[in-house]
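Computed from the coordinates by the stated procedures, all read-outs in this text should not be read as laboratory data. Keep in mind that what you see is a predicted model, and the values were worked out from it rather than measured. Cβ atoms are built from the backbone, for glycine too; each structure is taken alone.
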Structure 1
Amino acid sequence: MEKEHICRMDRRRFLQAAGGAAACYSLLPFTKSIVSADPLSRTPIFSKPKADVTLVFTHIPPGTPTWPMKNYDYDARKKELTDKLVKGCPNINFTVKTAHNSEEAQTIIKESENTDGYVVYLLGIWPGACVPILHSGKPVVMVDDLFAGSGEALIHTGGANRENLPSITVSSSDFNDVTGAVNLFVVIRSLKESKILDVVDYDVSGWAAAEKNIGPKVIKMSFQELDQYYKATNEDEANEWADFWIKNAKKVVEPTRKDIFDGAKMYLALCRACADKRCDAVSVDCLGGFYSGRITAYPCLGFFQMNNDGGTGVCEGDINSTCTQLMMRYLTGRPGYVSDPVIDTARSEIIYAHCVCHNRAFGPKGKSNPYVIRSHREDDKGASVQSLLPIGEPVTTLEIDVRGKRMVIHTGKTTRNVDEPKACRTKLAAKTNAETILNNWDMGWHRVTVFGDWRKQCLQLARLLGISVKEEDKA
């Protein structure tokens with residue numbers, strides 16, 4: 001069960017304390033701070049339960065001449081590895097088992113119906129115990145204890161690949177590679193325990209696929225209900241947030257103070273709605289709502305703040321991008337940036353353009369970058385953000401089609417913030433294999449960009465979730 005914590009801290013201390021999926025839920029009474037001029041963070045962040053993982057060591061009984069050696073001390077090795085896993089995976093509860101053959105493995109599977117997945121540690125060769133576990137339907141991280149389980153690891157990795165089973169294999173002398181793979185179960189469990197608030201006026205029943213295929217449950221809320229939250233916000237606090245954003249911006253260009261104040265009210269309304277419904281992420285059909293007059297403020301500044309604080313706010317009622325950004329938050333502790341990309345093959349660049357962004361690319365405790373408060377570009381109304389993001393940094397860009405269980409992904413290195421009056425306000429350019437991406441393009445327009453090179457982890461996570469992957473920057 002998720003725990004709810006009430007924290008009393010100003011925004012600066014909150015950002016020092018919060019971090020990705022491990023942060024507590026923080027929703028504060030709607031009162032002014034008496035200890036800081038900064039407003040209090042309202043972004044709700046819920047803690048998640050630990051993942052439950054079955055750790056299965058496989059080997060034939062000692063005394064048999066085989067790898068690693070006759071009369072090997074398997075028990076000592078199991079204790080050593082278990083201790084290292086417990087230390088390196090603090091958000092996982094391990095249930096430790098041993099299987100000497102496939103029959104014992106079948107018994108373990110029957111006893112582990114509610115497990116989030118398996119770690120199969122091959123301490124020797126030819127017990128065959130990994131085979132039924134690989135076919136259990138649960139995600140499996142198979143680990144070769146080098147010079148012990150290597151033959152079986154290689155052979156059954158090949159079989160799992162041919163059958164497209166939800167498994168990955170780690171064969172490395174660096175134990176960080178083992179814990180890195182095993183900790184993906186924390187991401188999987190966090191996604192299962194998550195809810196997304198989708199503010200739209202259309203049917204969302206088709207997004208049940210998100211819960212079935214990826215994990216998060218989608219909760220619909222109408223614009224009418226959002227408007228009730230909006231009208232109930234504390235205007236003094238909204239003024240504090242408007243002052244805060246203006247004070248910290250490099251400059252304000254088009255928006256009036258009322259535009260920014262209205263954006264602050266929308267932030268507070270969305271935070272309260274997410275808190276009441278215990279949702280970990282929110283997406284709003286902002287264009288449909290604003291153009292039709294069903295909402296009177298864009299959520300751009302609110303999403304800016306949520307993403308800075310370690311939460312997840314996503315544009316346009318886009319559940320694919322919301323699931324993608326939420327997954328990356330749990331994986332990296334960093335915010336995603338949804339964009340409408342533009343490709344420039346002459347410069348071998350892709351430009352990620354949107355009117356919603358963060359200015360803490362490396363997470364709530366990371367360094368901030370400058371931002372400018374601008375109008376929403378398409379209609380030149382309301383208030384949004386032009387974030388001047390860090391340059392010379394690796395980025396990972398991806399999108400998940402939750403209905404089709406597909407992922408596209410590419411990486412690049414940021415080169416510049418493009419100053420161009422056309423299209424959305426934030427325009428981050430990255431050097432990449434642009435021509436290949438252009439020729440491989442699929443799955444709509446939106447992409448989610450996260451700072452850092454996370455390709456390996458994303459490919460591993462996709463495999464464990466049963467998601468097919470197209471590396472769109474590769475021929």
Structure 2
Amino acid sequence: MTVGVLLPVAIPFVAAVVTLIARERHARLITYLAAGSTGLATAWIVPQVVAGAAPSVRLLPLVPGLDLALRVDGLGMTFGMLAAGLWVITSVYCAGYAEATRLTNQKRFFASFAGSVGAAIGVAFSGNLLTFLLFYETLTLCTYPLVAHNENRESIASGRRYLLYALSGGLAVTVATAWSWSLAGTLDFTEGGFLAGKASEPVLTVLFALFLGGCGVKAAIMPVHAWLPAAMVAPTPVSALLHAVAVVKAGVFGCLRVLGFVFGPEALEGSMAPMVLAALCGTTIVVGSVLAVAQDHIKRRLAYSTIVHLSYIVLGGALMTPLSMTGSIVHMVNHGLAKITLFFCAGSIYAAAHVDKVSELGGLGRRMPWTFGAMTVASLGLMGVPGLCGFVGKLLLGRGALEAGQWVYLAIMLGGSVFTAAYLLPILKNAYFEGPATAKSGEAPAAMVAPIVA
């Protein structure tokens with residue numbers, strides 16, 4: 001059981017090191033093997049968690065009551081399986097994208113990608129705050145080279161902005177972690193939280209601001225969201241990693257973990273802190289939706305869409321009802337599946353037709369039926385159309401808002417779905433119903449299209 005818990009975290013890091021040592025032509029093969037092995041190792045743990053067990057391992061005892069530890073519960077398993085499963089699909093897409101766009105520095109690219117996935121799974125499987133913090137910061141360091149991969153002025157500036165935001169958020173989490181240790185004498189994640197009764201309400205409020213502000217950076221909650229649209233200068237597989245697999249999902253996962261397993265309802269009873277967080281999320285949904293509609297660049301439009309839907313997830317956690325928390329977890333998975341599809345489609349469009357703006361899509365839907373067919377399904381799912389992936393999560397979130405007596409957030413969620421249609425349907429309209437395609441192109445390479453329709 002010890003090895004079983006460790007493997008999904010260790011395999012990607014080993015693959016990253018091997019990729020850097022090996023010849024560049026072997027980078028893709030190493031990625032395929034590592035992604036497949038990680039997916040299988042993660043899936044092997046699922047039956048144990050479903051049966052009610054929580055497989056765990058203590059990695060490095062530091063002082064009594066404080067160590068590095070992995071522990072897999074239902075919440076961690078959900079995020080870990082999402083990251084591992086999407087890496088399998090992304091590895092195939094990355095190979096096709098690298099060939100179609102003649103991607104440079106592939107060893108560094110694939111090594112950083114593997115390290116990022118390993119860090120994301122480490123975040124998911126962390127048994128306490130110290131381990132979470134270690135992998136959370138490792139994720140920042142592994143993804144920075146990917147954001148700045150193109151090494152031009154714009155990508156380097158975006159990488160620096162991302163690093164500044166992410167490290168600042170990490171510093172806030174570090175301070176909050178040390179403070180929590182001094183108050184509670186433990187950092188182990190405990191269902192219902194471990195801070196109840198350990199400090200006065202003002203102290204808990206400051207801790208709440210540090211934890212949720214720090215995790216809120218990666219979750220791109222306004223006003224600490226600006227790094228995410230700027231990071232769209234990175235290669236499309238990196239955008240998919242940022243939005244669906246690792247970075248932002250680590251942020252929202254951190255918010256949910258802290259709300260439910262560090263504070264808990266008892267510690268926050270009577271506090272206005274969760275409602276302030278909910279208000280920030282509601283504002284992010286509204287403002288982010290308006291900004292998404294205004295974007296002509298496809299990836300920037302999708303970036304603001306991500307900002308909006310991440311706040312759906314955190315909002316469910318802030319409402320702190322059973323239905324809203326369940327809705328957050330379900331929507332975290334559904335958004336990951338839909339958003340990675342949309343970014344893969346955006347990358348395929350660029351690889352095949354060198355088009356990256358909504359206004360330039362005229363007629364491409366007829367030339368790229370597989371790509372735009374998948375984009376249509378993913379867009380409708382993100383809108384919450386019944387029968388598709390996004391519906392159940394949004395339904396649970398809406399019912400959770402009613403359960404909490406927060407009608408205003410139900411209205412914001414419904415309005416957000418209308419806005420989702422307002423910024424995604426024009427992409428499809430231009431592709432299917434506008435004039436002839438601006439470029440004579442067909443589908444992207446099969447290695448890029450296959451993961452989209454899988």
Structure 3
Amino acid sequence: MIAPGSPPAAVPGEATRRYLRALAERGREPADRTAVPPTYKRYRYAGRLVLPAREPHGDLLRGLLGVTRAEWTHRGVRLKRPAPSGGALYPIEAYVALGEPAGLYHYDAAHHALDLIRPGDHRPLLHASLTRVSAGVPDVVVVLAAVFWRNGFKYREFAYRLQCQEVGVLSAQALALGESLGLDTAVHLRFDDAACQWLLGLDPTREGVLAAFTCASGRAVPPGPPPRLPAAAEEHPPPSVVDRLPCLTALHAASAAPLPGVLPLPPPPSPGEVVRLPAARAVRVADAVPLRCSPEAGFLPRHITAETLATVLAHAAAGYPGDLPGCHDAPVTCAPHVLVRRVTGVPAGAYRYDRLTCALVAADGAGDVLAGPLRPNTRLALPEAAAVVVPVGDQTTGSATFGDRWYRLQQAEAGLVVHRAALAAAACGLTARIHSDGTNPTTDAVLGLTGPLHALSFLLLGIARPGSTVTGPLG
């Protein structure tokens with residue numbers, strides 16, 4: 001029985017609908033450069049673990065978020081990380097639970113070290129907070145959390161979409177790194193948000209847990225004594241975004257509510273002319289992690305082979321070890337489409353990728369993507385790209401059973417899809433770059449999307465045009 005005067009129960013998906021309306025109605029706001037937050041997060045000293053070279057867990061963290069290279073341009077020097085991030089702002093932080101030495105740590109990306117947050121073995125508690133758990137406690141549990149204002153000062157409410165997609169990018173990176181390091185890695189997008197936030201000592205109006213992954217090597221350390229001390233305090237806490245980004249705040253809070261999560265039925269596939277692709281090339285995307293880069297100067301207007309496109313799409317649509325029902329077969333909240341521009345033997349146009357037959361199905365769309373509201377760098381790069389991989393999904397129907405968490409899950413899978421495509425492209429000798437402004441109503445029309453289906457990301461790929469940037473590895 002609901003007591004008189006109690007607030008009405010939240011309608012599942014309502015926070016998502018408000019957020020999507022805010023994105024659709026937003027104007028171009030200049031970034032407040034006086035409010036730029038720190039790029040790196042530090043904790044008051046409670047213990048530090050310097051990560052050794054050529055050690056699997058250290059190599060995993062360095063390959064995710066470490067400062068691994070410097071780029072010299074006419075504008076100065078930029079420190080870059082292995083995985084792409086919108087605006088190179090890197091809003092995602094990693095927290096690591098180890099069994100030996102037992103503790104909950106924050107990864108200091110700038111110094112490639114772990115700062116102790118809480119002593120004791122937190123793996124059993126974090127492992128228990130996951131929706132789907134393995135038989136034993138994993139070697140390592142890594143939690144990914146977003147500092148909302150780190151890219152929110154520039155992208156405003158749109159920052160949450162980028163943050164959710166970035167944890168998907170990092171999840172794909174973690175799976176590739178785990179393969180190369182001999183770690184059995186699994187992605188977790190469903191967990192007890194409140195338990196994770198409390199263990200990490202995070203204020204959910206400032207930072208939010210978005211994803212986790214577990215790693216096992218077969219040499220697991222048995223669970224140790226449970227933790228007792230409170231979490232250490234960070235040196236410079238980020239600002240609250242309750243007033244700055246109200247829609248982001250509301251959506252993140254609403255997405256923490258637990259719901260059973262039954263996948264909605266996919267829309268019936270649209271008919272169209274079928275273009276058969278050749279068999280995908282055998283590549284190992286783990287080997288492409290150090291090769292992947294985002295081209296600074298666009299692409300050379302050159303064709304790629306149909307085999308290369310087939311390889312990229314096959315990896316983009318492949319299943320992965322995770323906690324969403326059916327994800328071991330394929331991503332379940334979105335599916336890759338493609339805009340073909342320069343692919344030998346494939347007519348230029350918009351297509352849906354059918355993973356079961358490894359074929360392209362022509363879309364019943366109209367218009368030109370270049371007629372959409374694109375930023376100058378996208379408008380220059382798009383005409384010369386060989387193809388564009390576009391994950392497509394229904395942004396609202398899944399909220400009936402997953403609640404507002406559906407938005408977070410779907411954006412994370414979209415990030416995973418495009419990053420797997422980017423790694424496969426790198427393995428084939430290509431480069432790729434995400435241009436988020438390509439997700440707009442014009443692109444939806446070109447892809448023939450109707451109803452609740454929309455483009456979720458926009459990955460250009462091709463042969464990089466030589467630029468003036470000089471890049472060198474660090475460490």
Which one of 1, 2, 3 has distance in nm of label points 7 Å out along Cα→Cβ at positions 213 and 429, as calculated from the coordinates, equal to 2.8?
-> 3
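From which structure (1, 2, 3) was helix-only ellipticity at 222 nm (-39500 (n - 2.57) for each DSSP H run of 4 or more, over all residues; to 500) calculated, if the value obtained is -10500? Don't skip to the answer; put the middle values down first.
On the way: 1: -10500; 2: -24500; 3: -8000.
Structure of origin is 1.
The value 109 for volume of the Cα convex hull per residue in Å³, for residues 157-364 alone was derived from one model only; which of 1, 2, 3 is it?
Value 109 for volume of the Cα convex hull per residue in Å³, for residues 157-364 alone corresponds to 2 out of 1, 2, 3.
To test your reading of the models, identify which of 1, 2, 3 gives 18.2 for mean count of other Cβ atoms within 10 Å over residues 389-396 when calculated.
Computing mean count of other Cβ atoms within 10 Å over residues 389-396 on every structure in 1, 2, 3 gives 18.2 only for 1.
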